[in-house]
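J.: Below are structures written as structure tokens.
Every number in this text was worked out from the coordinates using simple rules, so none of it is lab data. All of these numbers come straight from a predicted model, not from anything done at the bench. Cβ atoms are built from the backbone, for glycine too; each structure is taken alone.
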Structure P
């Protein structure tokens with residue numbers, strides 16, 4: 001399991017909630033990612049495995065519908081599609097991406113102090129069914145990413161959502177939801193309802 005259980009609380013404190021997500025590395029989880037983009041006729045669904053190996057070290061493997069491996073470590077991003085030669089870029093060349101990845105790494109590592117340096121954290125719900133919203137503080141990052149949205153329950157995180165500034169969104173279902181049947185029709189609203197664990201109205 002990627003994320004540990006959270007202690008019950010009537011009104012989750014964002015700092016305590018994030019700190020409660022920490023667990024020993026390496027941490028791995030299967031995921032299903034649904035990408036909603038204006039340029040796509042329909043949502044794109046990909047499946048694979050996420051890996052957290054410590055601060056600043058992330059891995060994302062895509063198994064279907066294509067093969068791809070993304071590795072982030074030592075200030076470098078490496079992306080390999082199929083058997084092609086990996087493409088590499090230094091995070092220092094893209095400061096806003098560096099801030100985003102630092103924040104996402106801090107989120108997976110349960111480092112609330114580092115996360116709060118780059119994002120404004122707010123929560124709603126309870127420890128049994130909670131939602132965490134992270135809004136970038138850096139103006140450059142805001143031009144790309146509007147927010148990171150995390151849904152979870154007392155068993156840990158259920159979904160990670162990345163909302164782009166232009167309205168596009170990627171929603172990753174993890175842990176038990178990674179193998180769950182996707183809602184029909186597959187709309188962003190229906191998927192957010194699934195992540196929240198609430199019934200449609």
Structure Q
């Protein structure tokens with residue numbers, strides 16, 4: 001193995017460690033509160049490594065945002081051999097697991113939640129690459145339930161209502177912990193919440209139709 005190969009492998013490992021550390025720090029502190037020094041400390045890298053590998057802290061955030069799980073959710077749902085109503089239930093369940101699962105927390109979802117609460121320029125990328133495709137996908141799924149001639153405004157309201165119910169459990173978690181100290185986001189509880197949101201949403205969609 002040549003020295004160039006060794007150096008290249010070490011550089012790639014450093015880049016990977018920086019991305020892993022950045023996702024955790026951005027998720028915990030948000031873009032504004034995250035520091036390059038803390039990210040590099042966690043990654044066991046020199047503070048100059050961020051500029052070397054990503055150009056800037058902004059560039060690091062752009063690389064750290066990983067929307068592959070959301071794409072996988074859409075693909076799995078589109079390929080499910082089920083009627084639109086069942087696929088809506090699956091979509092809500094999988095989305096809620098991604099948002100709330102305490103045993104397998106999603107750094108990407110936590111970063112997105114931070115950005116929605118305290119926007120930075122990264123929010124434009126999040127909306128373009130993650131939120132907009134998800135809204136479009138859910139809109140088409142709801143259209144299958146209502147019918148091809150669904151009014152655009154009514155369709156949009158249905159989509160926003162579904163996401164609003166889902167996101168409330170994420171964004172209002174500190175409030176819910178105080179109102180209901182016994183509430184824990186385990187798989188069974190998440191499935192129950194998702195089932196309720198699906199029941200409530202399907203009833204509303206059918207009424208709207």
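J.: If we compute distance in nm of label points 7 Å out along Cα→Cβ at positions 80 and 144 for structures P, Q, which one ends up with the highest value? Mind dumping the intermediate values first?
T.: Working: P: 2.4; Q: 0.9.
By distance in nm of label points 7 Å out along Cα→Cβ at positions 80 and 144, the leading structure of P, Q is P.
J.: If log10 I(q)/I(0) by the Debye sum over Cα atoms at q = 0.11, 0.17, 0.19 Å⁻¹ comes out at -0.49, -1.29, -1.65 when worked out from the coordinates, which of P, Q was used?
T.: Numbers: P: -0.49, -1.29, -1.65; Q: -0.62, -1.17, -1.33.
Traced to structure P.
J.: Compute distance in nm of label points 7 Å out along Cα→Cβ at positions 16 and 160 for each of P, Q and report the one that scores greatest.
T.: Details: P: 2.5; Q: 4.4.
Looking at the calculated values, the largest one is Q.
J.: If you don't mind, there's one more thing I want to ask. Once distance in nm of label points 7 Å out along Cα→Cβ at positions 48 and 176 is calculated for all of P, Q, which comes out largest? Please list the in-between numbers first.
T.: Details: P: 2.7; Q: 4.7.
Ranking P, Q on distance in nm of label points 7 Å out along Cα→Cβ at positions 48 and 176, first place is Q.
J.: Tell me which structure, out of P, Q, gives 4.2 once distance in nm of label points 7 Å out along Cα→Cβ at positions 152 and 192 is calculated. Spell out each step's value before the answer.
T.: Details: P: 2.1; Q: 4.2.
Computed on structure Q.
J.: Rg and Dmax of the Cα atoms in Å, for residues 56-135 alone computed as 13.9, 46: which structure among P, Q? List each step's numbers first, then the result.
T.: Details: P: 15.4, 46; Q: 13.9, 46.
Comparing all candidates, it corresponds to Q.
J.: From which structure (P, Q) was helix-only ellipticity at 222 nm (-39500 (n - 2.57) for each DSSP H run of 4 or more, over all residues; to 500) calculated, if the value obtained is -24500? Walk me through the intermediate numbers first.
T.: Values: P: -5500; Q: -24500.
Derived from Q, not from the others.
J.: Supply the structure label, taken from P, Q, corresponding to FRET efficiency 1/(1 + (r/R0)^6) of positions 64 and 120 (r between Cβ atoms, R0 = 35 Å, to 0.05) with the calculated value 1.00.
T.: Of the options listed, only Q reproduces it.
J.: Still on this structure, please answer the following. Taking Cα extents along the principal axes in Å, for residues 32-87 alone from the coordinates of each of P, Q, which one would give 37, 25, 19? Please list the in-between numbers first.
T.: Details: P: 37, 25, 19; Q: 52, 20, 19.
Attributed to the structure labelled P.
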